[in-house]
1. If P(r) over Cα pairs in 10 Å bins from 0, in percent is computed to be 5, 21, 26, 22, 16, 8, 2, 0, which of P, Q is the source?
2. Please state which of the structures P, Q yields 1.2 when distance in nm of label points 7 Å out along Cα→Cβ at positions 62 and 94 is computed from it.
3. Compare relative contact order in percent (Cα under 8 Å, 6 or more apart) across structures P, Q and report the one with the greatest value.
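Throughout, read-outs are computed from the coordinates displayed, never taken from laboratory work. Given the structure is predicted, the values throughout are model-derived calculations rather than measurements. Cβ atoms are built from the backbone, for glycine too; each structure is taken alone.
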Structure P
Amino acid sequence: MSKKFRIIGLAMIVALAVVLAACGGGNEESSDSSNSGSEGDSGSSSGVELGEKELTMPYVAWAGAIARTHLIAQVLEEAGYEVETPQVEAGPMWSSVADGSADITASAWLPTTHQSYWKKYKDSVESINTIIDKAPLALTVPSYMKDINSVEDLKGNKELGEATDWKIIGIDPGAGIMQNTQKALKEYGLDKWTLTQSSGSAMLSQLQKKMEDEEKIVVPLWKPHWAFAKMDLKMLKDPKGIYGGDGDHIDIVVNKGLKDKAPAAYQILKQYTADYKQLNALMGKIHDGADPAEVASKYLEEHPDKVDKWLKGVK
């Protein structure tokens, strides 16, 4: 009888062990499932946080800056930001990014053209990405002006001076290239010449009009710019290097607080890329009358691989 009970007791112990093992296995599986879900949530939400979503990105009314700014703004908006893009002159552009009333500009020409602004605001701003490594600036003339190949050819050139009223047709007065040209007038002894102030669009309008009649004209210009694709132009040699020698580079400059304020925007801007082909395509369409925002939107639709690259690692 006792043997019978021992067998029954043993059977009960085995059964209890099976039940406990099953319960333990269930808890372990539940734990694994819970951990897996946690890792999944972590994976799906990983990436750099947006931070503050409202950003301001001022730009100057130059062909490349217009195209580039609208494109970058829409990339940031793809990530979830709201971006204002006020058009201003160079001085307010730099000062607003420096004092934090704006956050970003993709219109910084360094080290020469915007040298004075960089020296003034360098403690409050940060250059985080060179997006165009060669951006030459120079006095520019139509190619049919065959005897004019250097800034030095303007000095005392009575025929050219009388044909142009001794005027170099400039753009907005705050532009760095205008400051360079004023310096060039002194350095090259162009005492009879004056630099007029207008706007980029007004200068280009005069340039096109003069070229239609093959008249003489001198303007300050830069690359990249759609004008070199639409018109037969040549940049004048600058032996003294007033305009930066081999040329400036174009940088994205931000307020030093941007990385903490909007970490994802900071990362996107560091990952952004550009080249002459991209800018020429954008600038040409804008010059032909297309809305800059629509041109940017179309470009992003046609280049999803670039968008993915620029947004990589962003939450």
Structure Q
Amino acid sequence: MSAEIKLSKIVALWKEDKKQYVKRSTFSAYTLLIENHILPSFGEMVLVEEQDVQSFVFRKLDEGLSQKTIKDILIVLKMILRFGVKNQMTEYRQIDIKFPTERDKYSIDILSRSHQRQIMEYIQSHFTFKNLGIYICLSAGIRIGEICALTWEDLDIENGVIHVRKTIQRIYIVETNRKHTEVILDTPKTKNSIRDIPMTKNLQKMIRPIKKVVNGNFYVLTNDPMPTEPRTYRNYYKQFMQSLGLPAMKFHGLRHSFATRCIESKCDYKTVSVLLGHSNISTTLNLYVHPNLEQKRHCIDQMCKMFK
């Protein structure tokens, strides 16, 4: 094993190997983390030590990166280092990184019930294809890339089902002396994201007459053979919310709102997880299941009844 192989060389070989096994979107995400964070900090190093990585973590925290983003970077870095050790290009080093305790609770954007009702009633009386996409997201909890990729044939009126099979996303491409982005149509985030979601009665009623006259291969948001991309649709959504005088909320808040309404309606957590396409139920529980004071009080009262 040569002691003079820089991490940048290992990265280049790892990328060539990894590219064969992962989706383009996944490879793009890895590349972005490598270009922006890993190579600038570790590219010239021959041996990456634990203290180097720990210093990197503290520096990135100071720069304002979230712990989740930093942990994503470390996952890629450790894959690269394992590849280097396996191929005898670097020495093994145990790397155990500590993060400061996070005291701020993670909060998610959720529409109030009155604001959600306002949006849905407005769309019912002010129909456009782009507005319909917002209505579908609130009724089914699908992601922005999934709604952009939805075609009319994915809306099964007879069985009242939305078939989620595709997603559209803009990915980061690095070629020799050239960096650019590209919009791709791909399978959804994970295998669990390929799913069937029952339509609400109101959604079925809205779509039924339209389905009789549209081309099944056209995209729902454009009613055209060409789709719109998430960035463009996100801008439309922002203007839509402003036009209704509603508080600014990320597009993903529509999905959070759907999930929250399901939990509030006493849907079982496993079913909500499947509807959202989460890879495991713990993701759903961590995001949406937070008992309020009334629920906590009820729990304590139930416990006390045991002693009466």
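1. Q
2. The correct label is P.
3. P
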